[in-house]
Structure P
Amino acid sequence: MSTVEFKNPVYVRSWAVCAGKKEGEGPLGDRFDVVCPDGRCGEKSWEKAEMKMVTTAWKTALQKAGMSPGDVGCALGGDLLNQCVSTSFGFRDSHIPFLGLYGACSTMAEGLLLGSSLVAGGIQDHVLCTASSHFCSAERQYRYPLAYGGQRPPTAQWTATACGAVVLSSGKSGIRVTRAKIGSIYDPGVTDASNMGAAMAQSAYETLSAYFRETGDAPADYDLIVTGDLASVGKQLVVDLFDADGVDMRPVYDDCGLMLFHSGQDVHAGASGCGCSAAVLGGYLLPALDKKLFRRVLFCGTGALLSPLTTSQGESIPGICHLVCLEAEA
């Protein structure tokens, strides 16, 4: 059984989101702590802008918790750029012990899972988790220069410009991390880098199916189950896979890639990027749990484990999904 139940309490103490202009114009825009006025956030490059977003998000989360960097035992974080430079540069002046992560778009869930393990195991009292992405920096690395103006197919997703930060703590608060499940890699054989939802859908289905088997829970036991980020193509595949098992996910299931933007914002299949699920988590899920609008939520981060090199060599795109259960305290 690979589902972990945290017997020693782990709580969400605070959270913050720094988002881009387009994200600020979406349905969750008024819930973000900071919205940048443009893609560069006052910096000279898109990469520097993402680094600034990381710094802004974690500093804001600590401020909301009434904490200083010296109070944090460890920071966990990652992004989409090579060597996770946005995150490491975003923390380089913090003097916080740091562990860099790479789970692609599953990074926020991976950070929460590992951070909760550190707190529950008594290794740290306070852990800071972050995940970020930037549309322009990701396009430059993974696809084409923006000036190229390449045509995007309908299955393509729009990388979110956002960073989310969460402070986990052993001290009691209104939201508790109760369970987690480390995902396994699944490869359905998709080779189209413009159809990542299809590449990741099986991993979401496999992780959730195994979680339900191991815990005895059903979808109806949760107020909301979110993946992030499969967008329209991947979400429908997950629904279809569960339909084949006789399980109807529709009443409680949604995807972060469909929650970040309005349908009229022309993002094709939906949003993607490490910052997408992190922004939905901090802009919607945690506030709703804090207000007890939700009692139990499954936050399932999905990641496409590809690189420009593997794609150009004709490799398929493996997917992974990590799961975290969040509950409002009674």
Structure Q
Amino acid sequence: MPERRGKYTISLSGRPTVLGYASVVGKKEGEGPLGDLFDQVFTDTRLGEKTWEKAESRLQKEALSRALNKAGFSPSQVDVLFTGDLLNQNIASTFGVRDSQIPLLNQFGACSTMAQTLAMASVFVDSGAADIAAAVTSSHFCTAERQFRFPLEYGGQRPATAQWTATASGAVLVGLGGGKVHIADVCIGCIVDLGITDTNNMGAAMAPAAADTLAKFFADTDTHPEDYDFIATGDLGAEGSALFKTLMARDGERLGEEYLDCGLLIYDRERQDVHAGGSGCGCSASVLCSLILGNMESGKWRDGLFIATGAMMSPTSSQQGESIPGIAHLIHLKCE
């Protein structure tokens, strides 16, 4: 059963395990440094669908299907499915998994959704509420641009601090036993809002939340950066990653070579026009379900922290002049 480990961290004594995982991405992501690690790369932005929104739903459907096939399970064996995306009313998730007939709990955590859904799946399994749970999330460059910024036809210029929303999806199956990687702890983050209002600088809005969550986890567990093989933030990009490291150093925790950012890993910033790096729910999800879990299964990494970050704003809140609240959730992954 889950147990408290300090004030903010939940220790999962039952050792819920990653039974299977899969990543599905678009053409630009497939052309990046991690292209060979993804399970499937689509070269058509619409994935053969009539709209970008339907294409994003297809990403989730494919990611879940591939994770199930790799693990040798059918949808009927999954007790509960946690999904989420960036679109209004989570339509990418709803329409993507509507034929699965798996009990569904949609989540919204902005770009932190992969960690949020994985935390929920792990706690459900550890508590006995589910034998097998799945966590799935996605994002799509074209759907995000249409909802949060301008139609692509507008041709608006993006400042240097802007990030590129990844066209990608990741899916993880969680159960008890049978896998090498288990979820040892989860640390649910608090909202941190330092008054950032620039929607083209999400990294600056999310970095303080990432630092807050990591500091709380370190305090709860009496650990430090050097205790881990990797510490991976979700999608802070170049701007947010630099700020995150500064904030951690201010609190006495200096991040070294163990620190990674999924938004800086998924693209080649010199070769691909992504400005400050990648973002979106699918960014951290696809990196987790390729590079991170792959390195853990191979034995390269044995103990690490995955911290997905989210900017909890909407087009309406931004138009009304509201600041951008940030949040970050932490998943502690360990190998047997």
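Only the coordinates and a few stated rules stand behind these numbers; no lab work does. Values in this document were obtained by computation on a predicted structure and should not be read as measured data. Cβ atoms are built from the backbone, for glycine too; each structure is taken alone.
Structure above, values below:
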read-out: Ranking P, Q by distance in nm of label points 7 Å out along Cα→Cβ at positions 78 and 318, the structure that comes out highest; value: Q
read-out: Source structure (of P, Q) for distance in nm of label points 7 Å out along Cα→Cβ at positions 30 and 54, computed value 3.3; value: P
read-out: Origin of the value 2.9, where distance in nm of label points 7 Å out along Cα→Cβ at positions 198 and 230 was derived from one of P, Q; value: Q
read-out: Structures P, Q, by distance in nm of label points 7 Å out along Cα→Cβ at positions 70 and 270: label with the highest value; value: P
read-out: Identity of the structure behind 0.10 (criterion: FRET efficiency 1/(1 + (r/R0)^6) of positions 62 and 310 (r between Cβ atoms, R0 = 25 Å, to 0.05), calculated), options P, Q; value: P
